[in-house]
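The structures considered in this document are given below.
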Structure P
Amino acid sequence: MLIAEDLLLLLYGDESGKPVLASTELDYALAGAVMLELALLGRIDVARPGEAVKSGRLVVRDASPTGDAILDERLAMLADRQGRRPKDVVAKLAKNLRGRLLDQLAGRGVLRRTPGKALGMFPVTRWPANDARHEHEVRLALDSALRIGTQPDQRTAALIAMLHGVNAVPKVITDAPDKKELKRRAKQIAESAWAAEAVRSAVQAVQAATMAAITAAAAGAAVAAG
C-alpha cells in the first residue's frame, strides 16, 4: 500500500463511502503524500546551495521506476518540473490522483464502488469499505502512537504528519476523550525527526509545500466567495 492509499482509506468513511475532508484539502493532502513517499524513497529532494538547480527548489535524484504505476507517473511529472518550488507542483500532482487511487483500491477489493444519487438527482459514486483489514492495522498503529505513546515507525509517522497538517487527526480518531491531547501528540510526532537525515530536508519541504498549497487554495476560494 502507498502512504497516499492509507491516507485515503483513513479519510473516507467505511460505511458512508464519503470523504471526511473538503475536496481540495483531500486532493492536495494525497498529492503531498505521494511526494512524501517519493522523498522517503530517495527519488526526489530539494536542491542545496551550489547545485545547478536553485537552492530549495525541487530536484529528482533518481528517476528509475519505483514499481508502482501511480508513483512512477507522478515521478515523471516531477522530472518535467525540476527547479520549481515544491508548493507550485502540488496542484498538478493532485489532478486525477484521487480517482486513480480509488480505482486501484477498488480493483484490489479494498473498497467497493457504489453508484448513487445526491439529493435524488445528481449521480455520485460512494466508496465504502469492502475489506477493512489493512485499514484496521493502520488504525491500530495510529492509536498506539497517538494514544498510548509508543514510538511510531516511519510510515505511521508520515501518515500522522499528513493528517496533522490538514487538521484531520480528530476526524480519523473520533473516540479520543481528549482531543487537545490528541492534537498535541500528533504535532509532536509530525515535528519530530522521524525521517532519516538524508531525506529530512525534502520531507520538511513536502510538508510545508502541501500546507502552503492548501492555505492558498482556501484563501482563493474565500476571495471568490466574498
Structure Q
Amino acid sequence: MQPGRAAVFVNGEMPNKPAMRAMIRPDDLIVAVDGGLQHVLSLGLEPHWIIGDMDSAAAGELQLWQAKGAKIDRYPVEKDETDLELALQSVIQGGYRTILIAAATGGRLDHTLGNLYLLSAPYLQDFDVRLDDGLVEIFLIRDEADISGAAGDIVSLLPLGAVVEGVLTTDLQFPLRRETLHPEKTRGISNVMLGEHARVEIAHGTLLCIHYRNQYLK
C-alpha cells in the first residue's frame, strides 16, 4: 500500500489555481487524465502518470514527458469507461487509498454529473476520494466525516439517491439532530461552518457533501 496521495487532474474547470496549487503536497503522485495535463503544467507541476485516450493531450507533450520518465497509459477512444474512471481504477491498483480529483467539474454537465456519480462506486467505499477545484470540495459521507475550512464556509448536505437517516452535525450554524434528509427536499442546503472544523455523522444512507470555501466566494 502506498503511503502518499494521488492527485488526479481532469480537464474540467479550475477557478482558483493558486489555491489548487497550495493543496498539492510534495509527495503526491501527480496523475494527468488526458487534457488534464494542461492543468498540471499550468501549476508548474510535472506529471508522473498520464492516462486516457489522448484525444485532448498534444502528442508532442506526451513524447516529452514520456522521455522524462512519466508513465503513459493510452486507451482507445471507443471504450465503456471515461478516462477518469480508468485513472481511478489505475491509482487504486497502484495502492493509493487517498485520492484528490482536481478540476473534475464545470464545462459539460454530463461529464460533471458522471464524475460526481463516480464517487458512489462500490470499490471506492473504503477510500478517501474528494473532488476539488480550489474553490469547492465535494465528497461522499457514508458514516461520518470531518470538514476542515474556516468560519463562514458553506456546507451543503444532499442525499444521494435515497433517504438518509440519523444525520447529526457538529459546529454548523443550523444543526441537524439525528434528522432524516430526503433527496426531493432542500433541508440540508447552505449550512455554515462556525469555525475551522465541522463534523457530520449519519446512521444510514449516503450524503453528498459540497463544501464552498467562503474566502474565495467574496
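Taken together, the values in this text are just the output of simple stated rules run on the coordinates, not laboratory data. Quick caveat, the model's predicted, so the values are computed rather than measured. Cβ atoms are built from the backbone, for glycine too; each structure is taken alone.
Assign the value 1.2, calculated as distance in nm of label points 7 Å out along Cα→Cβ at positions 139 and 155, to the correct structure from P, Q. Mind dumping the intermediate values first?
Working: P: 1.8; Q: 1.2.
Derived from the structure labelled Q.
Rank structures P, Q by distance in nm of label points 7 Å out along Cα→Cβ at positions 83 and 195 and report only the one at the top, that is, the highest.
For this comparison of distance in nm of label points 7 Å out along Cα→Cβ at positions 83 and 195, the top structure is Q.
If P(r) over Cα pairs in 10 Å bins from 0, in percent, for residues 67-114 alone computes to 20, 45, 33, 3, which of P, Q did it come from? Before the final figure, lay out the partial values.
Numbers: P: 23, 44, 24, 9, 0; Q: 20, 45, 33, 3.
It was calculated from structure Q.
Comparing relative contact order in percent (Cα under 8 Å, 6 or more apart) across structures P, Q, which is largest? Before the final figure, lay out each step's value.
Details: P: 26; Q: 20.
When relative contact order in percent (Cα under 8 Å, 6 or more apart) is calculated for P, Q, structure P comes out on top.
Work out the source of -16500 here, i.e. which of P, Q gives that when helix-only ellipticity at 222 nm (-39500 (n - 2.57) for each DSSP H run of 4 or more, over all residues; to 500) is computed. Don't skip to the answer; put the middle values down first.
Working: P: -16500; Q: -5500.
Comparing all candidates, it corresponds to P.
For structures P, Q, which has the highest computed value of volume of the Cα convex hull per residue in Å³, for residues 43-90 alone?
Working: P: 60; Q: 85.
That would be structure Q.
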